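Have a look at these structures, which come just after this line.
Nothing in this text is a laboratory measurement; each read-out follows from the coordinates by a stated rule. If you're wondering where the values come from, they're calculated on a predicted model, not measured in any experiment. Cβ atoms are built from the backbone, for glycine too; each structure is taken alone.
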Structure P
Amino acid sequence: MSDPIGMGVVGAGAIGIRCALSHLSLPDVQDRVRLAAVCDPVPGRAKAAAEKFGVPSAYEDYESLLADPGVDAVTIGSPIGLHYQQGMAAIEAGKHVHFNKTMATKVEECNDLIARAAKRDVRLVASPGLMLHPHNQRIRDRIRKGAIGRLIWAVTGAAVGDYHLTEDSRTGEDILTDVDPTWYFRKPAGGPLWDVTVYCLHILTGILGSARRATALSGIALPQREHRGKTIECDMDDTTFMLLDFGDSVFATAYGTVSGDVAQGFQPSIFGTEGSVVGTELNGESMRREGDHMPHVVGPHEAMGESHVFEDMMQLVDWVRDGTPSIATAEHARHVIDIIESAYRAAETGQTQELRTAMPPGHGQPGASP
């Protein structure tokens, strides 16, 4: 495909504006991808976003965006609980799909999306593709070459705090900056596991490989939140601790909570008999190199927010245009979703869960980096 990909932006909320619209409207990508349409159910929001970012078409309903002949692919930035149904509709309309995390909330939904995409010959890329970072590739390769001896255990996770209550996109006075954060605290797909721990789990499994079993404890620490004078009743767990079994007596703790971090950013700490990885340092040596960047995060994109999501969208663009498959695969995303879904089931039942998926050999894992 030689023409630029026409991208439809599903949702003009926080991620739609900060990532898809902000990055894809820049001049340096127009030879490969162009903004074709944006949709949002809030009256006037899609129109305002289209006017601000130069998007030719704005819709209040998703069906109209999918019917737009200028839309070749979609980036889905709606609340996570909508991703499965919206992904299915896009696939059936013959559109390629980039899913913001997560692509679904159940393994069965992921299986359905993957099977239907194969049948319709459309491409799926699922965020977060954090194994595209060169330092994560180096960490994985050095560990596999024995740099820290026999693997023993790892820890990773994230604390959300009040982040989604204080974002610029939720504290302004116009239609593009007063986005309601309520869904982050409600079922079926709120809570820190789907929102932030998913990043940590993609790196952890990208480095260590597939997990085999999961157990967890989970609950609601803060049953109410306040946002601009409005009380949000929270019914989704906000504090979850998981214990994961990677086989061969290698275990990991992963968490999503409202307060308190022991990890460095989304990076896991990994311990072996002869060394360790803490953040991006392996045995005290930084795994970052001067000039490191994700493949497309260059020029103005380097200084912009959500550059990792921009990279995932460009992975889809390259796959559609050039036939270059991405390592930000639906299969890797499905395995992480399996971990989270199984953890919630374990917390509810008190029983350790056998995971139903695994990443095929090499999935999410490019070649070694120097």
Structure Q
Amino acid sequence: MSISAFSQFSMPLLMGSSINAWSDWLTGFNPMGIPLGLIILAAIPLVFIAVYALTYGVYGERKISAFMQDRLGPMEVGYWGILQTLADILKLIQKEDVVPTSADKFLFVIGPGILFVGSFLAFAVLPFSPAFIGANLNVGLFYAIGIVSLEVVGILAAGWGSNNKWSLYGAVRSVAQIVSYEIPAAIALLCGAMMAGTLDMQKITMLQSGDFGFAHFYLFQNPIAWLPFLIYFIASLAEVNRAPFDIPEAESELVAGYFTEYSGMKFAVIFLAEYGSMFMVSAIISIVFLGGWNSPLPNIGGLALNTWTSGPIWGAFWIIMKGFFFIFVQMWLRWTLPRLRVDQLMYLCWKVLTPFAFVSFVLTAIWVIYVP
């Protein structure tokens, strides 16, 4: 690649212009006429999910859990055990793809795929920076809420198709849990959409931009926003089956639940989808309440901290860091709180979170109407 060709690609990206400027550039280098730029843009979220799940997801959770339990975690493979995840991948690739004889083979095979697709599709509407968003839908937030429901189909297919009573119990628990907690989660996100006046996730992020950094974020602009913020974070834990809402995977009761019969790469795909969903819900709460790719640093005096830390590259850094923070909190809670019983789980959803979500919705509406 010549220097002039490289500059034609890099300058639009660094200057913060539209993603179409360099998508068209990539397409121009494709002699077959296939939209190469679109293929690469579609592959970026997939590569990100894979890299994140292998590094911060799996390895990070092992080290964080080890630190909280006063042990070392993986240490043998690579420096500080950093290559342990790669070793596990090689092991899973070599494992035999076992399908139980009495299982429904079609549902058994397609279940992990539906789980992964449901997690992957949500990344299409996440704005990673001012210059990068896969699909800038005007109903992006509504799409992100709805696509989570697809995971229910994958979990139910995996549990039912396994023809295993523990897997079926785990799948039914998960369906009841996810469908229930979608209600307070959706209402909480609608509070953020009401403050922004749009469902476009890129516009929601842009409306939280400003020289004062975090002071423009909806979480700090509206005193009521803390309530839907906490409601969505709690409900998101239930939607991705994280502790204390991990009863669909209860090892002590259901021997890992809906994926008991899975091994090899199917097992890996299920966990890849789970870690992808963890980042997805963390990114959504960051976009709606914490400014998304906006820098939290303010311009103070003669220091233009917000200006210096803004732009396409910095934007991707900020939203990833905000997402990683919430993932760390999810891991922290896993090793801190005990698992809820099924009755406690439903009580929390229908008698605590849902009523408070409606209250926050009404209060947010009053605030938006009567407070400038």
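The table below lists the values:
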quantity: Among P, Q, structure where Cα extents along the principal axes in Å, for residues 164-355 alone as derived comes to 51, 48, 35; calculated: P
quantity: Given 0.05 for FRET efficiency 1/(1 + (r/R0)^6) of positions 100 and 308 (r between Cβ atoms, R0 = 35 Å, to 0.05), calculated: source structure among P, Q; calculated: Q
quantity: Structure from which 21.0 was derived, Kirkwood radius over Cα pairs in Å, options P, Q; calculated: P
quantity: At a computed -19500 (helix-only ellipticity at 222 nm (-39500 (n - 2.57) for each DSSP H run of 4 or more, over all residues; to 500)), which of P, Q; calculated: Q
